[in-house]
Structure P
Amino acid sequence: MSRKIRYGMVGGGRGAFIGGVHRIAAAIDQQIELVCGAFSSDPERSKASGADFFLPADRCYGTFEEMITGEAALPADQRMDFVAIVTPNHMHFAPAKMALENGFHVLSDKPATFDLVQAKELAGIVEKTGLLYGLTHNYTGYPLVKEARDMIKAGKLGKIRKVVVEYPQGWLATRLEESGQKQAGWRTDPKRSGAAGCVGDIGTHAENLAEYITGLQIKELAADITAFVDGRPLDDDANVLLRFNNGAKGVLHSSQISVGEENNLNIRVYGETGGIEWHQNEPNTLLVKWLDQPTQIFRTGNGYLGANAAGATRTPPSHPEGYLEAFANIYKNFAQHIRARLDGVAVPADAPAQDYPRIQDGVRGMAFIEAVVKSSKNNAAWTGLDV
């Protein structure tokens, strides 16, 4: 099949942040093109946003329902192949459900849905339709995150004993939502964000990164969440103890009131014979630590890295690759999987086209959120994940 993969976007119009990130990520590898969209809950704003992107007027829809219905009616050689959902949390489920039920693959921003009930229902729809569903836990797209994962999978660190993952930010240290700031507004609103604030927004990134790198699953947790800013109805800080399914223990910390922090996601994993350390603020460096050797420094783009890290790298060593390129790796792999489907080609389980977060990751993320909230309400009692 000699054409680009076509997609339509729900959300991400004028004034949005993450929509622009998705469009850049989708365009980096020149494999995907935006052909339509319902870019806002306001039909006029949606159509104006579509004009900003130079889309034909008849492919700029007033609502996502109009978009999915309209695209499904087009000939197969014109309609979109998948839907990208870049709305606030409360608007993830409905367009994903409708898209899947009308034959379109879905790539959604995280968390997957508003609550766990919706996530489980969506998983059932994905299974029933047999279509592809991806989730943009974009930090899994970094080359050295993939290298760390492959090292652990190969047993190079021995049995994993301890995981420490942190995601501190400081941008919500004051009640920014009262200023009319759009991103702060919906993230601190239970009607749009869901049961959690900080935990749902960035805590799920930390949870997903820990499970992706280690290949382990969080079995139960003990959580203490707080809304430090007066009048804020959702948490802005979380401290969580973790127990993994292999017996490993962990600590997860996420915060949006850590003054001076930007997006300081980092992870340390310790096995019986070695450990790794990775920081999103310096994503092209991976520290590998040993019992009986000096610490090694691995760098993106070098020939000693494995195939998965190499496949996620676009530039020579010392040419920085970061957030947008990692995001683009999710889009690239998802598009490759769609292309294989369209060509009738089977994709091996270990192929790059299979390497992107799935609906099962979305269900686990929602179960994590609900377990954290439940545990904290019960004085940090140990609570299992309902998956």
Structure Q
Amino acid sequence: MLRVVHGPMNFGNQAWVLSRQERALGVDSRVVVNVAPPNGYAADRVLGGDRRSPLGLLRRLAFGLSAPWQFDVLHYYYGRSYIAFDGLDALESLRFADLKLARRLGRKVFMTLQGCDVRLAGRGDARYEITACRTGQCSQFAHCRDVVDQRRRNLIEHILPQCDRVFALNPEFCQYVPGATFLPYASIDVQAVRPVPPRLEGPIRIVHAPTDPSIKGTAIVQAAIKRLQSKYPIEFTLVQGLSHADAWQVYRSADLVIDQLLLGWYGGLALEAMALGKPVVSYVRESDLGFLPAAMREELPVQNVTPQTLVDRLEEIFDQRQQWGMWSQRARQYALRWHDPRVIAQQMVAAYRDPASRFELQPAERGALTCAA
């Protein structure tokens, strides 16, 4: 039986859902994380301990060095391995020792990139008109540009080439990691979600749920809603600090979900909203869409906005409320077609067995999701 471990974190629940679907395919797939996942997400094992805790570091070191002997495939996330001691310069020489050991032992090594693990702040600032990586947007921009970007470049130039396959959850990352495979979110079981279409009458219930308001454009969203509340009956809910289970109940009650306005792609919140059949508003960067399959690009149901057009586009969307039922169906079908974790797990297991596999999504004629514009 193929033995797979996902870790060292379960960020956005991607690792957990994918692992459960791999188990359904007969793979011994586990999620082992350094610290308990946020938002009530699950793991098979939590090594425990703060990153500066001696006991926690020993557990990470022990598991990291033993994992390549226990598993056939090591699937790492967020540009990390179990032995990637962020902020501990004294242990810098051990950074990624487990990943390197796995390579020497002939194990398969995979990496899923999820966000600020690989996004180059300085390059984004220079390249994009709209980005979170800019002074006045993300509070960490200066530190990322001056300090963290060098570590990201080291990851891109020296660590990722040692992986058998690299996956990118945002097409922007393909700008930084040529040859990576664009991977749709597989963070919820879409088929198991019962859709709750938006109401077409009454107050418009709008939900926005930022993990980090400074990079999601939350202030812009709030300002737009404040302007529009004098003209439209809006009930706005900002979801923060809730467990995923509690947040899910809020999402179910929404008529419209505003996701993120600065990152150029929709996030896990948008997928959850689309699975529920909610119309979604987000900023999608057109220049990155060349990394998607043409069919996925054509079927994209997200109402695309920019920070500058948000107020006007919301007015248009509100005035088209009778079409939201059709938008709901499109969103749900898109989530089922492109974000089904069963389909993605099938292709992932095929990649574990043969990293050169094409990674097809159904229907097969839609083609591979390789980052090559």
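Rule-based calculations on the coordinates, nothing more; no lab input. Keep in mind that this is a model prediction, so the values were computed, not measured. Cβ atoms are built from the backbone, for glycine too; each structure is taken alone.
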Can you tell which of P, Q yields 1.02 when Cα Rg over 2.2 N^0.38 Å, for residues 252-339 alone is derived from it?
Q
Supply the structure label, taken from P, Q, corresponding to semi-axes √(5λ) of the Cα gyration tensor in Å with the calculated value 32, 26, 19.
P
FRET efficiency 1/(1 + (r/R0)^6) of positions 44 and 260 (r between Cβ atoms, R0 = 25 Å, to 0.05) computed as 0.25: which structure among P, Q?
Q
Distance in nm of label points 7 Å out along Cα→Cβ at positions 124 and 292 was computed and gave 5.5; which structure, P, Q, did it come from?
P
For relative contact order in percent (Cα under 8 Å, 6 or more apart), find whichever of P, Q sits highest and give me its label.
P
